[in-house]
Structure I
Amino acid sequence: MTGSLKERYNTYYIILNFKDNCGKRKQKWIPTGLSVKNNKRKAEKMLTEVIAEYSDTPYIESAKVLLCDYIKSWVNASKSKVQVTTYDGYVCMLDKHIYPYFKRLGVELSNVTPAIIQKYYNDKLAAGLNPNTVIKHHAIIRSSLQQAYKAKLVRENVCDLVEKPKRRKYYGEFYNAKEINTLLALAKGSTIEIPIYLAAYFGLRRSEIIGLRWDAIDFTSCTLTIKHKVVRAKKDGKMTVEATNDLKTQSSYRILPLDDTLISYLQELKRRQDENRKRNGNCHIHEYDSYICVNEMGDLINPDYVTDVFGKIIKRNNLKHIRFHDLRHSCASLLLALGYSMKDIQEWLGHSNYQTTANLYSHIDPRNKKNMIQGLVNAININPLANC
């Protein structure tokens, strides 16, 4: 913060210069009550004292900015700091829930209280929102108010004084080995055969599957490298797709093995794509020649198209309803049933930490529970029916 003196109406004024919540420069005019005549030294001393006072105070009311506008400015500023899918999620929650609610209230940033934030959470839960979704709202509101607190625009972060919803544990549906085999047989020859196969065998995320390129396949060492993704993104108000090497976490970058069957399958797929290019001639789309998941005309398979067609295949064949992402869970459950450890599965799926894997899949691990009861029976070694 800087300050200076200004002569106005034959009187000294102190001008404080600072930045508002949007990063724009603002000024605050403070009258000294001192006339310009023979009072310059007194005014300069007062200027020094006022700057010190405002620098030490934990709160400066710089502007009558609405809470909804401040949160919106924070979301806009986050665009360059987070992944595109994360930013799209922020914008969706802001536009649909957070901004309209607080705009209707008309509450100013400087007047927000714990009770106001708590009522927002309660109202959203009462309206039927999942507690996990409201927790995401909490993260946005809290982060924006934390920025306001650091900028000394509010006295405290009121989100730290409210009770956020308790997280509801999610148990995803999954297919067993028999159901996966049925699905793979039905997917053969469909427009999303490749995504379904890759999801079932490797538990890849949808963005990782669509983002697979031929340079990720090493036919000599028989490996598959996850290093690129394609995600949905909104640009200029229209939904499109965006390719990036910036994966979800550092652990998402991983190398997985391929067996002879999968190598042969991928080689055959590559041969078919080469034939399509020759057959289509000038009509072929060459923009995505380096990608694995393309249609017969060479166009990249859209992530939303995968989800839509997958749901239709499930419904048309009366299979148990699961999401496309649940093939990732199905892969993990099969690995558990085959005896692989949570640590093995963590690395296979590309989770950033062990706890994520354990929280998701500990409830579907039948192996340990069977071993535990057998161990207890062997240790106690007493027949409860002996004296009956």
Structure II
Amino acid sequence: MVRRPESKLPHLGTTIFTEMTALANRHGALNLAQGFPDLPPPKKLVEAAVTALQNGVHQYAPMAGRMGLREWICDHHASRHGAHYRPETECTIGAGASSLIFGALQALVHPGDEVLVQTPAYDLYRPAIELAGGVCIEVPLLNEQGDWDADSLLTACESQTRMVILNTPHNPTGTTCPAGFLDALADRIAHTDTLVLSDEVYGPIVHDGRTEVSLTAHPLLRERGLAFGSFGKLLQVTGWKIGWAVGPAHLTEELRKVHQYDVFSTGAPLQAALEAYLPTEDGAAHLRALPGVYQTKRDRVLAGLADTAWKWQPAEGGFFQVLDASQLIPNDDGHWARKWTQTHGLATIPLSAFYAPPTPQLRLCFAKQDATLDEAIGRLRKIASDHAT
């Protein structure tokens, strides 16, 4: 018998997203766990995809992505953030932002390099750092007041720090990076070789009048960092798995060295559809409406739970809301998230899957149709009623 190979990630199993979705499917539960919208994508985008298929766009897209789509991405960053990237050498399209983040970490992190990650964190970061041979240094994302903990990250950032990973709007907490933090980070790393990766897949989806914060808007940071975006998140087509990375040519060159042997090329007809749709007024109107659409859905959920024992800080961006269950259960949010999927037909994500939260907390996705949200509100109210003390 061949000896089982030694695992490179022995501490990892199936992701919590896969587990909770499978549990939801098994028990016919509403799935507010995995972060996918059940909202229909823009009709004209779907029509553009059909047209691309009918017109014979079936073969490989260029390794870095279709030029017209890269041009739109660069124009997007120029108009929103004042960043002027060259589509030929400073923009890359991949199989979702996650593939490009993974590729960037493999390309830029060397054995022993320290990478700062704010926790709780999206669960891709640590395994990708470890596969690259790097050392993941965790710092708390939030302070005791529940606000972005700038001091912890800045204090941990030393001269030997190879990289800092930012995520705003943040998954899973829904917090956003305060604008002044980028200036403070830039001052901190100005005389070092520290790089920055900025996961901005929820980008313009910010709430309550906040301004979108992007690494690409900061003159110093955009010269030493890569920023990542996702068409799946912005256009309700997560299954298309089309994302992008922008950054200076010397970093993009290293990313593409990995990208060309990993994903290489993705979704040619879908890229063609995006290329055709996004420059239209319909595409621009869709992006302008995003913050209002998702804030309204967040508010619908919170208003529906206003007189219950659930507690929260309203999500500042993205389409996830964290609910504090400390007045319902003493601890072990993982146990209760799984149990309530079975007994109350509602799947969420326990925050303990990401880190050790100070109280039992659950993350839910509110990127859903109103009927789905109303049904979820009813089930959350039933949970609160059943566990009232």
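Odds and ends about this structure:
- Here log10 I(q)/I(0) by the Debye sum over Cα atoms at q = 0.06, 0.08, 0.10, 0.11 Å⁻¹ was derived from just one of the structures I, II, and that gives -0.41, -0.65, -0.86, -0.95; the source is I.
- Which entry (I, II) yields the derived value -12500 for helix-only ellipticity at 222 nm (-39500 (n - 2.57) for each DSSP H run of 4 or more, over all residues; to 500): II
- Origin of the derived value 16.4 (mean count of other Cβ atoms within 10 Å over residues 36-43; candidates I, II): II
- For distance in nm of label points 7 Å out along Cα→Cβ at positions 140 and 300 computed as 2.6, the structure of I, II it came from: I
- Entry that produces 12 once relative contact order in percent (Cα under 8 Å, 6 or more apart) is calculated, selected from I, II: I
Coordinate-derived values only; no laboratory data. Note that this is a predicted model, so its numbers are computed, not measured. Cβ atoms are built from the backbone, for glycine too; each structure is taken alone.
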